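Chemist: In the part that follows, the structures are each spelled out as structure tokens.
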Structure 1
Amino acid sequence: MNVAGYTIMGIPNFVLLAIVIIAALVFFVNRVKYLYIILRLGKEDNRFKEIGKRIKITLKRILLQICVLKDVSAKDLAGLGHAMIFYGFLCFAFSYIFMFGRGFIPGLSFHVLGASFASYFPLILDIAALMVMIAIVWALLRRYVVRPPRLETTREAAVILGIIFFLMVFHFLME
């Protein structure tokens, strides 16, 4: 489907997409500026000391999800569910780059990364979506039915989990 050629009220889709992306970037930059101002109120710290080591530790904690997986046990699998949602997010974030890219470059597909990648990645997305859906159902049960004492149940958490769940449902419906 070539969405780049469509128009809404005579305005090409790629122009509307560019406007939405620019607006999102403006909001993002303003938020970063605000947070930077708040951070500057704190005590000075030499954050560039051992920069290579700090970057390595940060990437290790983020990509390997060490902090959430370190306490996983037979009684408490919350970290595993969190990691499943995170890795599913990474898969879908990668696919969304191509989806948005098609708005500017008609015909852009996963084939630019190789034929075998293009044939297997949809299966990977399906598996990721299923993993995320299982983790979301489990998180909702854990948060609102089992309710460990340390967890707060908020409407915001339910909304976020619901949005993520329905994004995965829509992934399956779009195929």
Structure 2
Amino acid sequence: MRAYYLDHDTGSNPRLPHERNPPASLTEAELNKLGVLYWDCSGPEGQAKLESVAKERGYRNRDEVRIAPGLLPDYEKKIKMFFDEHIHEDEEIRFALEGSGYFDVRSQNDDWVRIRMEKGDLIVLPAGIYHRFTPDTSDYIHVVRLFTDAPKWEAINRPLADSTVARTAYLQHTNAV
């Protein structure tokens, strides 16, 4: 996992890295202040670590998704939908089995922070954080989605999400109000 502030080039391909020059990286501790959690579940102990985190956090359900042309129906339409800025009323939990991609999350001052995920990365985005997703130029990522209840993915796009309970709770939790 690698996290950094995005450049301000909003007109070009979102699948490119878009790192600022000079780079402006974030530490795991800085991500934690945004409510974003990360675990390295690579290597021989990776599956055991994933199961431990899932049990500790109450993630009882899961499914797998492959995001790639020819594997995800309506690929281009779905990728555009994933890249629309939105929140969820529940945590978004992803474990990368293969491939790579980017989660972009809003910082407390509304800048974009890009989080590169690749094989072995486990990430939790808190309910109420503005974010979006795109695969990188490899156009392939295979993830496990974890859920506390039945699998669901319901996005609330900005600005409609501003008045939700999840967004208000997130802002209060991160002291951004």
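Chemist: If you work out Cα Rg over 2.2 N^0.38 Å for 1, 2, which one comes out largest? Before the final figure, lay out the partial values.
Modeler: Working: 1: 1.30; 2: 0.99.
The structure with the largest value is 1.
Chemist: For helix-only ellipticity at 222 nm (-39500 (n - 2.57) for each DSSP H run of 4 or more, over all residues; to 500), the calculated result is -5500, so let me know which of 1, 2 that is. If you can, show how the numbers build up before the last one.
Modeler: Numbers: 1: -23000; 2: -5500.
Comparing all candidates, it corresponds to 2.
Chemist: Given a value of 3.1 for distance in nm of label points 7 Å out along Cα→Cβ at positions 121 and 161, calculated from one of 1, 2, which structure does it belong to? Intermediate values should be presented prior to the final figure.
Modeler: Working: 1: 3.1; 2: 1.8.
Clearly, the read-out refers to 1.
Chemist: Comparing 1, 2, where is volume of the Cα convex hull per residue in Å³, for residues 33-128 alone highest?
Modeler: Working: 1: 194; 2: 115.
Greatest value across 1, 2: structure 1.
Chemist: Given a value of 30 for relative contact order in percent (Cα under 8 Å, 6 or more apart), calculated from one of 1, 2, which structure does it belong to?
Modeler: Of the structures listed, the value fits 2.
Chemist: Could you figure out which one of 1, 2 the value 0.95 for FRET efficiency 1/(1 + (r/R0)^6) of positions 17 and 153 (r between Cβ atoms, R0 = 41 Å, to 0.05) was computed from?
Modeler: Here the read-out was taken from 2.
Computed from the coordinates by the stated procedures, all read-outs in this text should not be read as laboratory data. Bear in mind the structure is a predicted one, so any value in this text is a computation, not a measurement. Cβ atoms are built from the backbone, for glycine too; each structure is taken alone.
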